[in-house]
Every structure is written in structure tokens, then in C-alpha cells.
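The structures considered in this document are given below.
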Structure 1
């Protein structure tokens, strides 16, 4: 029995969703930056910085890593370095967002 979707279609859909996530993430990061420039509070600085790291930088880094693996620039073993960078950006972004919610002005 043939698989429901050929591998190439699944791979293309994965790449399209990764690219879409990166674009939406960068859009959210842009809105967060506009918010910090308008409000200029310390809480908003950490909130927007966390959103930029979490939604913008992490998704863009993941997309870049996927493209590097796809075009055989890096090996699958070297992809772990990209994964570590993505997880570090996500964790740092979440910590900044959490900090923005507990600090007092």
C-alpha cells in the first residue's frame, strides 16, 4: 500500500510552515519593538525583548537551520548546534517575558 502523502510533499509543507512561522514571528517581533518605542517602560522592554527572541529570532534560526540541512550545508549531526541555539533563544525569551510580568515599575 502506497503512503498517503509522498515524502516530497510532506517536506515541502514542512518548509512552507517553517517559513510562514518565521514571517509571522518577525511580524510579532516588529509589533513588540513598536510597543517598546511607544511605551518606553522597563516592563515593556523585557516583554518585547522576550517576544523578539521567542517569536522572531528562534523561528528565524530554526528556518535557517532547516534550510542549511536541506541544502546539505550542514550535516544532521551539526543540526544539534542549531537546535541548541533555538532552544537557548526560546528559553531566554521566556525568561524575559516572565521577568517582565513580575518586576515592579
Structure 2
């Protein structure tokens, strides 16, 4: 089974499925951005890197759509901290508020 990435708009979450396991990230949409609020990985799949693959896929998707990413959950914040080369799409809560009022 090949890995798959899905924007499950109905559930407001991104999903990464691999080898029968699921990792997902809940999100909200804001003006010009995705707000990542929660990550979860099937406990049996932890340590396989699924959340990291999901976050990379979310970043690629946001870049293709011309969106910024506002990380609010600890995992997404930590991922951005560990991947400074991806900072071009990161927006913090205060910056997001300033952008929406401009």
C-alpha cells in the first residue's frame, strides 16, 4: 500500500495513511493561512515518522496554494523549529492578526 495524503475538508483535517496506519492534523482556515491545531498518530505507528511526513505534505500543499501556516499545536511548532528552511510559510498568531486587519 502506497502512502497517501488527503485534505479531508469535510472533517477539517489533513490525513496521511501509510501501511494501514493513520496520522492526521486538525486545522482551521484563516485569511490566507491554515491554522494547525492538533496532530495525532495511531499509537501503534509512533516512531515511524508519519507525523513528519504529514507535516511535509501539508507544507507542500500550502506552498502550492499560496497559503501560510500558523502552527498552534506543539508538534507543528516543534517541526518548524527543527526545519528552519521551511520558515518562509510560517506565520505566528500575532502576525496573522496583523495581516487580517491590514
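One table, with the values for the structure above:
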{"quantity": "With mean count of other Cβ atoms within 10 Å over residues 59-66 derived as 20.0, matching label from 1, 2", "calculated": "1"}
{"quantity": "Origin of the value -26000, where helix-only ellipticity at 222 nm (-39500 (n - 2.57) for each DSSP H run of 4 or more, over all residues; to 500) was derived from one of 1, 2", "calculated": "1"}
{"quantity": "Identity of the structure behind 4.9 (criterion: distance in nm of label points 7 Å out along Cα→Cβ at positions 11 and 43, calculated), options 1, 2", "calculated": "1"}
{"quantity": "Cα extents along the principal axes in Å from the coordinates reads 45, 30, 21; which among 1, 2", "calculated": "2"}
{"quantity": "Structure responsible for 20.5, with mean count of other Cβ atoms within 10 Å over residues 51-58 calculated and labels 1, 2 on offer", "calculated": "2"}
{"quantity": "Read-out relative contact order in percent (Cα under 8 Å, 6 or more apart), computed value 20, structure in 1, 2", "calculated": "2"}
{"quantity": "With distance in nm of label points 7 Å out along Cα→Cβ at positions 35 and 67 derived as 1.3, matching label from 1, 2", "calculated": "2"}
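Here, each number is a calculation from the coordinates, and none is a lab measurement. Just so we're clear, the structure is a prediction, and the values are computed from it rather than from any experiment. Cβ atoms are built from the backbone, for glycine too; each structure is taken alone.
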